Structure I
Amino acid sequence: MTHPRRGPTSSLFRRKPVAELLREVGDRGGLRRVLGLGHLTAIGIGGIIGVGIFVLTGHVAATMAGPAVALSFVIAGIASGASALCYAEFSGLIPVSGSAYTYSYAVLGELPAWLIGWDLLLAYALIVAVVAGGWSGYVRALLTTAGVHLPLWAQGAWGSAPGHRFDVIAAAVALLITALLSLRTEWGARFNSTVVAIKVLGVVLVIVVGAFYVHPAHWHPFMPFGFSGVLAGAAVVFFAVFGYDTLTTAAEEARDPQRDLPRAVVLSLAISMVLYIAMCLVLTGMVPYGLLNNNAPVANAFGEIGVHWAMVVVAVAAIAGITSVLFAFLLAAARIAFALARDGFLPGWFAGVHPRRGTPQHATVLLGGLIAVVAGLFPITAVARLVNIGMLVVFIVVCSAVVVLRRRQPELPRSFRTPLVPYLPAVGILFSLALIAGLPPLTDLLFVVWMIVGFVLYLGYGRRRSTLAEAAGGSTGGS
């Protein structure tokens with residue numbers, strides 16, 4: 001016996017079944033399936049390895065964890081790894097653009113799904129804007145070394161330093177990546193795979209060369225700030241250990257999503273964690289951890305030991321690494337907007353697909369343009385923490401949803417099954433909650449404000465215009 005929707009509350013949690021999601025993708029088509037396992041894994045690694053390995057590692061070692069920064073990455077990696085395995089199950093079960101937003105729609109209902117999508121849209125866009133600023137800093141440093149100097153007004157965002165007005169390089173790289181993603185997806189994916197290969201080779205070279213200059217005495221004391229410092233460091237470096245979720249937003253562009261998406265999620269995080277931990281141990285073994293609190297700790301560490309050629313390698317690897325982060329997260333942001341619009345939560349214009357290129361061009365161009373303006377004008381501080389709380393909440397939702405769907409629909413075919421359910425998802429939830437507890441209250445407040453704005457938008461627009469509301473005759477709650 002089916003029960004009609006009887007009131008406003010029931011309409012907030014109407015769900016889109018897994019079978020319906022898969023059928024809609026087959027009926028609509030649109031995006032071109034061109035991405036293989038290598039491309040997807042490269043997108044994941046591109047989203048994970050970037051500013052974290054080249055900047056956050058040194059900052060956290062110097063101010064929070066000391067040489068135990070490697071342990072901070074292990075803790076953050078456990079939280080991220082448990083969530084990654086849950087992502088892997090969902091990505092094989094529901095290979096649809098939208099990532100955690102789509103998974104929430106299938107399991108938790110419309111309002112939670114919208115709020116998760118709203119959260120992801122903010123997080124991904126902010127990551128691109130901030131990382132574009134970091135890319136600009138490395139490029140300006142190389143230009144200065146070559147004797148090229150931009151006008152003072154063009155060297156940084158408004159307020160970042162006296163005389164700065166607009167970060168031209170940050171805005172330009174955001175627009176460049178936007179243009180690349182507006183062309184054929186496979187062109188951008190090949191470019192990204194090349195950049196990721198350069199980045200990984202650079203990181204491996206740094207680890208191998210740096211290992212010859214490690215002095216174990218620099219690892220003592222290993223935990224100078226205590227375990228509380230290690231935990232606080234984990235809350236910050238968590239910014240550096242997610243990003244594999246970006247590849248799940250490209251599910252409808254994968255050639256064999258049920259097989260390749262789960263593998264790419266696990267592979268990208270596993271490869272990245274090995275590189276992160278090795279880099280932490282080598283970096284803190286090369287020089288005293290107190291010398292690492294600067295904007296280019298890896299390059300400067302090689303400068304301290306007199307290996308100056310390695311500084312150039314680090315700079316090139318850093319630029320390559322940051323470029324791949326820009327690519328991964330702008331791709332993800334555009335696909336989230338595409339999925340939200342396709343389900344009626346945003347105007348349908350955002351779901352427009354180029355008829356020949358097969359890319360969500362409208363969402364890509366609009367988001368890329370807005371991000372370029374933000375990256376050029378605004379020096380955003382403490383954004384890593386705001387992004388972190390958003391992603392930690394998403395991970396809690398994904399881990400919970402795996403448990404709920406296993407109990408609700410255990411018969412669904414799953415190409416990958418998260419092991420040790422419900423215990424492993426519980427580990428992901430508990431570690432994520434612990435990392436949220438390590439964030440400052442202001443971060444919590446800003447996140448709550450953003451969620452309230454999203455809730456108001458849903459009540460004013462999405463609740464009446466969603467595809468499920470239209471299917472029910474445009475009513476909400478039987479009114």
Structure II
Amino acid sequence: MSQLNIYNTLTRKKEKFEPINPPFVGMYVCGPTVYGDAHLGHARAAITFDIVYRYLKYLGFKVRYVSNITDVGHLENDADEGEDKIQKKARLEEVEPMEVVQHFTIRYHDNMARLNVIRPSIEPHASGHIPEQIELVEKIFENGYAYESNGSVYFDVLKYNKDHNYGKLSGRKIEELYETTRKLEGQQEKRNSFDFALWKKADEKHLMRWNSKWSNGYPGWHLECSAMGMKYLGKQFDIHGGGIDLQFPHHESEIAQSVAAYGSEPVKYWMHNNLITINGQKMSKSLNNFITLYELFSGENSLLKKEYSPMTVRFFILQAHYRSPLDFSNDALLAAEKGLQRLIAALETSEKLKTSEKSTVDIKKIINSAFDALNDDFNTPIFISFLFEAVKMINFIRIGNETITQFDLEELKKFLNASVFEILGFKNEKSSDTDNLKLSSDLINLILNIRLDAKKNKDFATSDLIRNKLTELGIVIKDTKEGFEWDIN
């Protein structure tokens with residue numbers, strides 16, 4: 001098996017994966033701010049790093065996977081002013097903020113379980129790590145990279161940039177920040193508009209607040225991941241992941257905080273998944289193109305033609321490389337649904353294949369090519385394409401065009417089961433779905449046998465009618481000497 005290579009956002013190139021303390025791997029992924037239901041974007045991030053987690057474990061690494069729950073400090077517009085997103089939801093619903101957190105955390109876990117995303121090793125809450133965040137602010141303050149203003153503490157980006165490089169992850173320049181940073185109310189507290197909050201003084205209406213030497217307040221959004229990452233993975237760890245929209249300013253600020261406090265880079269490999277778009281536009285409530293996972297699973301959204309199963313959604317997401325944009329469409333989801341059905345059907349067929357004394361198929365070539373793709377920065381679409389090469393092989397063996405030995409068949413089944421279930425994380429849908437799929441297959445076979453009898457009786461009108469109707473439904477029929485074969489297009 002070839003060496004795993006990862007594209008590192010920090011260096012902008014693929015690098016050989018070499019953990020700091022093998023076989024242990026420390027991985028931190030920014031989790032959701034729990035003030036609403038999870039959507040397609042959340043699913044892509046979760047599934048992307050679920051694959052990373054699964055594959056590292058498959059390769060034999062011992063992985064400590066940390067992914068946080070943001071339940072405090074994330075203000076409107078990802079800025080340092082405005083209302084806390086969770087507090088705003090609580091105010092509108094007339095409930096306590098932690099009721100909002102509990103409600104949407106449970107719903108997030110439910111959605112991730114449906115998508116078969118493995119729960120992280122540790123899932124810390126920002127509100128449960130206030131002492132660690134205060135300690136980190138104090139360290140940054142002591143080292144001269146923070147200043148207090150009216151009870152709030154801000155990171156001095158300009159001073160930090162003189163000694164280090166604020167912008168190394170995103171490629172931003174200080175000169176650009178002067179021009180592009182938005183002027184928001186309350187920024188007169190800052191020395192520069194692009195300085196960011198480490199600690200914010202709470203106003204009288206702010207419900208979530210804690211005591212500190214500076215004020216009664218709450219931590220800045222960027223601070224939590226730095227504090228929790230270091231607590232559970234150490235001052236330096238292997239992988240930090242998240243959506244590309246977090247690259248700046250969130251992850252950029254995380255690097256600055258860690259370097260300012262301890263003088264060292266916190267992360268060896270930075271990974272970012274790209275966005276999901278809808279008809280080429282970023283998914284947004286304001287554009288009315290926002291689809292939650294519950295809506296996807298139920299079909300209750302005007303953008304959806306039907307409901308889609310969680311495994312169909314997972315397959316759809318994995319058909320694009322995680323660093324590439326992924327555009328939503330009903331056609332793409334329908335194609336994913338059919339593709340997954342073909343893959344699962346081939347696994348079932350592999351259990352019924354007859355073996356020979358000689359193989360005319362090259363199992364090793366497909367397996368090696370598939371893992372070469374996965375080792376090339378987790379290239380799931382190419383990996384899946386080789387799984388479908390195996391599907392073709394299985395169908396050729398079934399109809400007698402190819403042969404396979406018992407040993408090679410066992411290797412093929414082992415590879416497919418590990419790939420589909422262990423690495424890619426698919427699971428058999430609930431038993432009723434499996435029963436429905438079997439019923440559908442039985443009905444198609446019954447109809448095609450009726451067509452076969454019609455052909456034998458030279459009733460070609462009925463034969464053609466059945467063929468045409470099934471073709472319209474996406475059933476591809478192939479007449480053979482033995483009778484017929486069919487597949488879903």
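Bear in mind that the values in this text are calculations on the coordinates, not laboratory data. On a predicted model such as this, the values are computed, not experimentally measured, just so you know. Cβ atoms are built from the backbone, for glycine too; each structure is taken alone.
Brief remarks on what is shown
- Looking across I, II, the calculation of percent of Cα pairs over 22 Å apart, for residues 262-413 alone that yields 55 traces back to II.
- Here FRET efficiency 1/(1 + (r/R0)^6) of positions 214 and 254 (r between Cβ atoms, R0 = 35 Å, to 0.05) was derived from just one of the structures I, II, and that gives 0.95; the source is II.
- At a computed 0.65 (FRET efficiency 1/(1 + (r/R0)^6) of positions 174 and 446 (r between Cβ atoms, R0 = 25 Å, to 0.05)), which of I, II: I
- Entry that produces 32, 19, 17 once semi-axes √(5λ) of the Cα gyration tensor in Å, for residues 78-197 alone is calculated, selected from I, II: II
- Per distance in nm of label points 7 Å out along Cα→Cβ at positions 302 and 390, the highest-valued of structures I, II: II
- Identity of the structure behind -21500 (criterion: helix-only ellipticity at 222 nm (-39500 (n - 2.57) for each DSSP H run of 4 or more, over all residues; to 500), calculated), options I, II: I
- Origin of the value 33, where relative contact order in percent (Cα under 8 Å, 6 or more apart) was derived from one of I, II: I
- Ranked by FRET efficiency 1/(1 + (r/R0)^6) of positions 166 and 278 (r between Cβ atoms, R0 = 35 Å, to 0.05), structures I, II are led by II, which has the greatest value.
- Computed 0.96 for Cα Rg over 2.2 N^0.38 Å - originating structure among I, II: I
- Look at distance in nm of label points 7 Å out along Cα→Cβ at positions 374 and 406 for each of I, II: the largest one is in I.
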